Structure 1
C-alpha cells in the first residue's frame, strides 16, 4: 500500500488572489527543508503531496513540524478513484486498527464522481461495521475519524492528523532584524515573527569584558533553535562596550537604561539599511521592566521611524515561558550568563522618563562617531540548526 504525506494549508486558503504566491513559497520552503531526502513534491491550490521512502518518514515529520504555513498534515493511503477499490482498501486498513467508535467523512473534490459525499459516508461506514465486531458510529466524539478525499485520478484515505507550525511561509514578508538577548522573551518574539512569514536576522549587543563569552555562546545556541524554522540565521554581533561605558560614565543612573535602549535603536536602524531589513523585532512585554512601560517605549522609540514589532507585548510571563518551552529555548535562556541589558541595571531606573530629559542626558557625550564605528565593525556568523562549533568567534 503506497502512502504519501498530504499537507493542508489552513490560513493560506484565505489569501484568495495571492494564494498561489503563498503556496509557491511554502513549496520552496518544504523542498529546501527536505533537500537531504529522496522525495517528490506535488502541489495544487488546496493540497500538497509528498512521496517518500518509508524509512525516512519519522525524520521527515520532524522537519515538517518546523515549516511555517502547514496547518495539518496526514499520512494518507493512495487508491484509484473507484468505489470498489476504495472499499477494498478501507476494509484492509481498519482490520488492524483498535477502536470502539468511528465516523467517516468524505470530501468529493471530483464532482464528476457519481456518488455524493453523504452517500459515500454511508457506504464506507457500512464497510467498517461489517468488518469489525463490537464497534459503533459516533458522529460527535469518535475514537477513529476516517477521512476520505475523492479526487480525479487518485483518492486518499487517512486517519491521523499531525498539527503543523501554522502561520505563513517564511519569506512571504520582507526581512526584519531581531534584537536577540540571552533572555526568555526575545527568542519567542523571533519565533512568532517568523510564524507571520518574516525572515529574520539576529542582532546581539555585547559588552566584553563586562559580558562573557559564555553569554555570547548562549545567544548562538538560541539562534540555532530559531534556525530550525528556516534555512539559516545570520547573527550580527555588536561591540557595545564603548557606548555602554560612556552612558554609565556620563548619564544619570536612573536614565542609563533609557539611553542605552535609544542607542540600540539608532544602531538597529542603521543595520536595517546595511542588511536590507524593514523592521525591528524585540521581546518587549508591556510593563515587565522599567524600559517597557508605555512611557518608556515612547521615549525610546522616538529615535527611529522604522516599524518596531513586539510580538509578546501583551503576553504575560507565564505565556511567554510556555512558548519558550515549546520551541526548546527556555533551558538555554535561563543559563546564568548576563548580557549587556542586565549587567549594568541601576537600582532605581526611571519608569516614566521625560523625552526632554533623555535628550539632555544624551547631550553629555558624543555618540555619533561611536555608532559609526559599531556599525562598521559588526561580526557576523551564519548559524545553521545542525552546526555544532563556532570556535572562531568564541
Structure 2
C-alpha cells in the first residue's frame, strides 16, 4: 500500500503502523457521515432501489407463510457469501449435509465437511442476528456475536472468536505485507474507529436508509476489525440493517450474488473510495445491487409460489390427505428427504411413510437421488433448480 495513493483522499487518512516490526502505512476512515452532493443519477437510482425493495417487502407481507421463502433464501445467501471467501460448497450439498444425507458425488473428506459447516454457520449467525434485533439494537456486541458463531469450529477458529483483532492485518494477494493492496486501521486506532462506527449506526442522520447502509458497509470493510471473517460479517450486517430499519419485514434480499458476480468491481469501488473519496461511485454500485437483487428475489419467490400451487393442485387431483401437504411444506425448508424423515415429521409408521414417498415420486414432486436398497434419498428437483438457476 502506497501512501501517495491515499494522500488526496477525503474519506480518511494514512497513518503509520508496523507489521513484524517493519513500518507500513495504514488507512483510517473518517467518521461517518461524509458530505455528499448527490447527482441526478444517484437520486434516480435511489428512487428505483426504494421502489424495488418496496415490492419485495409487499411480497413478504402478502404470502401466508413467509418461511417457505426465508429458509431457502438464507441458505442460498450462505453458499454465495462463503463462496466469495473461497469455499466450494453448492446449495444441494449444503442441504444434504444439514439434513444428514450424504449425497452421491460429494466428498466426505474433513476439508469438505468443514466447508459445509462453515456455510451452515452463516445461516446460524443470520438467525441469531435476526432474533437479537427484535429486542436489541445493532451494535458492536452483536457484531462480535455474529463473528463468534460464524467461525466456531471451522476455518479461522484459531483466531480469537468474537474478539476484535490485536495485531495488524492487511489485504493482498500474498502473505507479504510489502505487497499489500490495502492495510486497514491500526490496532492503536481500532477502538476509537469502532466506537465512532457504532455511534453512527445507533444515531440517525439526514441520509436515506439505503445510503446509510451503503456507507456502513464501506466503513466496516475498511476498518476490517477481525483477523478473519470480515467480509461475511459485513454482508450479514447489510441484511440485518434492512430488517432492523424496517425496509423489509423479513430477510428476503441479500447482497452476495451481486457482489460475487461483480467481485472485481466491488473491491475496486471500495478501494477507490478510500483512495479518492469517490462516494458516488460506491453508492451507485450499492444501489444497483439493491435493484438487481430485489428483482432476483421477486423472480425466485414467484417461481417458488407457483411451484407450491402446482404441487398443491397435484395433491388435490390425487385426493391426497393432509399429510402430503405437510410434506411439501417441509420441502421448502429441506428439499432432500428420506422415508425416516417422513416418519419423524408425521409420526407415522415406516410402511405409511414409504407409501407416501412412492406416491410423491409417482407424481414427480419427489425424485430419487440414487438407486439403492436401503436409505434412499429423494429430492424436490424442481425447487432446487429454481434456487440454483439465479
Structure 3
C-alpha cells in the first residue's frame, strides 16, 4: 500500500503531463477498440456454424442476383420434390427496392434515399440476424410493428437513423420514387421502427405491395415491367446442420425448375466471405497495419512521457537509493506509474466507447455487405485495460531500467 501511495503521489506531481499521457492513451485505445470491434464482428459473420445454419440462394452467374419471383415458392420448400427430400426449417425471400422521397432528381441525395427489403413481415423476427434474439422490450416493439405491416401492406418499417434523416415519424405517409423499378412508385405509411443498431439505416416493406404494383403496371401499360422477371434477389433458408445444408444444396442445384437463370446455394457465412473479398485489402490493412501501428504509437507515447519524468527525477531517484530503496524497487515504482496510467485510461476509454457507441449513437456507421453499422464488441470491456496496461509496461520498460541503474555517485557529483 505504501508503494501504491507513492506511485499515486508521483503521478500527481506533474498532473498536466499525466493527464496528457492518459488522454493520448484513451484516444489510441478508442481507435483500436473500433478497429478490433469491426474485425471481431466480421470474423463472427464469416465463421461457419454447426447448427441453425442459414443457406442463401442466388443467381448463379449475375451480381446483383436477379431471379424471377416464380422461383420463390419452390425455393422456400428447398426444392423438395420426392420422398426423402428434406425441407428447410424456415425461409425468407428478399426483393431489393430503392428510391428517394422526392420526385425532383436535383434534390436527391443520401438524405432522401430509402433502400428497403421487400419481404414477408412475419419473417423479420424469425430469419433476420439479431432480430430473432432481442431484449423483451425491443422484441415487443418490433412485434407490434410487424403486426401493423401485416395488417397494412402499404406500411414501412424504418431504421431509427434513417427515420431521423428523413425527418419522419410513425404515422407519416409519403411516396418513394423508385430508382431500380422505374415507374413503380410506392406510397407508404410508417408503421414502426427497427431497434437501434445493425438496422439503423434499413427499411422493410411488404413484398405483396411491390408485387401487386408490378401487376398494376402490366394492366395499365399492357406490357410487363422491364424488371418483372428479375424481382427476386435472395432466398434465405434455415436448416438444422451442415448435412441438411448439403442436401438442400443438392436438391436445388439438381432441380430442372431453375435453368433460366441457374441458381447457386451457399451458407450465409460463405456468402458474406465472398462479398467481403472486395474489401480484403482494406480488412488486411486494418488488421495487420493500422492496429499494430497504433499500439506501437501508444507504447512510444507512454515511453516518451515516462522518460521525461525519469530524467527530471534523477536526483530524487538517487536520494531514494541512499534511503535504502533497492534498484528493483525503483524500477517497480516507475513501471507502476506507467501501468496505473495505462490501465485506468484504457479502462475508461473502452467503457466510454462501449456506452457511447452502443447506447447513445447506436453503432459505428460502416456500411459494407448487409451491415449498415457495427456495435462495439463486449470484449472491448477487457481489451481497454489489457491494451493500456500492456503498452504501458512495454513503453516504460526502458525508462524504468534507466531509473533502476541511476548511479548515486554520478548524480551527486553534479550537484553544486
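No lab work stands behind these numbers, since they all come straight from the coordinates. Please read these numbers as outputs of a predicted model, since none were measured by experiment.
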Inset, instruction - State the single structure among 1, 2, 3 that was used to calculate log10 I(q)/I(0) by the Debye sum over Cα atoms at q = 0.07, 0.10, 0.14 Å⁻¹, giving -0.50, -0.79, -1.22. - result: 3
Legend entry - Read-out helix-only ellipticity at 222 nm (-39500 (n - 2.57) for each DSSP H run of 4 or more, over all residues; to 500), computed value -16000, structure in 1, 2, 3: 3
Inset, instruction - Work out Rg/Rh (Cα atoms, Kirkwood Rh), for residues 117-284 alone for each of structures 1, 2, 3, then name the structure with the largest result. - result: 1
